[in-house]
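What follows are several structures.
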Structure I
């Protein structure tokens, strides 16, 4: 199955990476300008105003067109690795992260792991070779072995945190949230409550289950 990088035309599938061919015409059509303007800008030649030159640089980066930015215009790059683009939560988080990075001159590459730890490791190794300046990751269940000995730029986990790693993370309190949900149901009179859990091998699934079971015990409900 092919996965398409959200910020570029990088086609990625498990264990293999391939660039689709991008031309000057693609950049010109995307910006509704002439091919010659694109060529002059990318070769750092005169005849293109500064605003249009910036737009051409940005589009070339977004499409992953192979060119070398002038030293004073190189973009900082970060990799965003999430489990599932079809999940509205992760899609919303990605667009929020991406908008902040773009506003601050960073180019954000985003890929989805489909909860596949081998694919996640492939992505991490690929982006490390590309010398991105950092990773933002919602990791898979086997993330410890991927990141433990990784000689890489800074990593920030979100939504999930591998138990054995001392890495900065942005999390919600899944255990307390589930406890509060069950407490509310008890307070409005419900006693026979079914909990459909997610993957209990995932950080979030474990904590939600723990919060539910703790609430059952505290409120005297049968497991």
Structure II
């Protein structure tokens, strides 16, 4: 509010004044509310708000990395529930008649439990003793899963022996102790919790059918 004061002896009150409203127009200033402070797990509800201070009123624009078009024209984006496909970097800005604010970004990184996609050979493998064979496991998850190959061992109870800790299990110079049932286990950690997925069992059969070279070598 501006006030103009005039002083003159002829005025009844000596002074006269007039008040004029003063409106200050300014560029939008923005901040984010609701930014995740922990890992976002698939299935949860997530909302992030772009809070604007501006005069005149500003319009909010949300964009998502990798997309050429505008993602949303509102101050708040919501994911109820959030899906792995929602992962990405989202940016908001605000525009009014004065101009456009800077951009603020939020990374929506949706974590999800591991899932076994495929193990091969799906019907198991047969390998001659002292030869080599390979078992392959495919899995997805966020964070990227860690792998373990486990072999079911004999005995009164069910015991498992770890044979490898990568997606591809290469067994060289196979002996009869490697014969049996195998599973692939994929695991990751989300918010301090360990999640595991286990494949169906696949069999490895070791035979005594040797090639001619090996028979000659063995005498």
Using distance in nm of label points 7 Å out along Cα→Cβ at positions 164 and 188 for the comparison, can you identify which of I, II gives the largest number?
I
Who wins on percent of Cα pairs over 25 Å apart among I, II, i.e. which is largest?
II
Value 1.0, calculated as distance in nm of label points 7 Å out along Cα→Cβ at positions 28 and 92, assigned to which of I, II
II
Which entry (I, II) yields the derived value -13000 for helix-only ellipticity at 222 nm (-39500 (n - 2.57) for each DSSP H run of 4 or more, over all residues; to 500):
I
When Cα extents along the principal axes in Å, for residues 76-139 alone is calculated, the result is 79, 24, 12; to which of the structures I, II does this value belong?
II
Compute FRET efficiency 1/(1 + (r/R0)^6) of positions 60 and 124 (r between Cβ atoms, R0 = 30 Å, to 0.05) for each of I, II and report the one that scores greatest.
I
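Read the figures in this text as sums done on the coordinates, not as results from a lab. The structure presented is a predicted model; accordingly, all values stated were derived computationally and were not measured. Cβ atoms are built from the backbone, for glycine too; each structure is taken alone.
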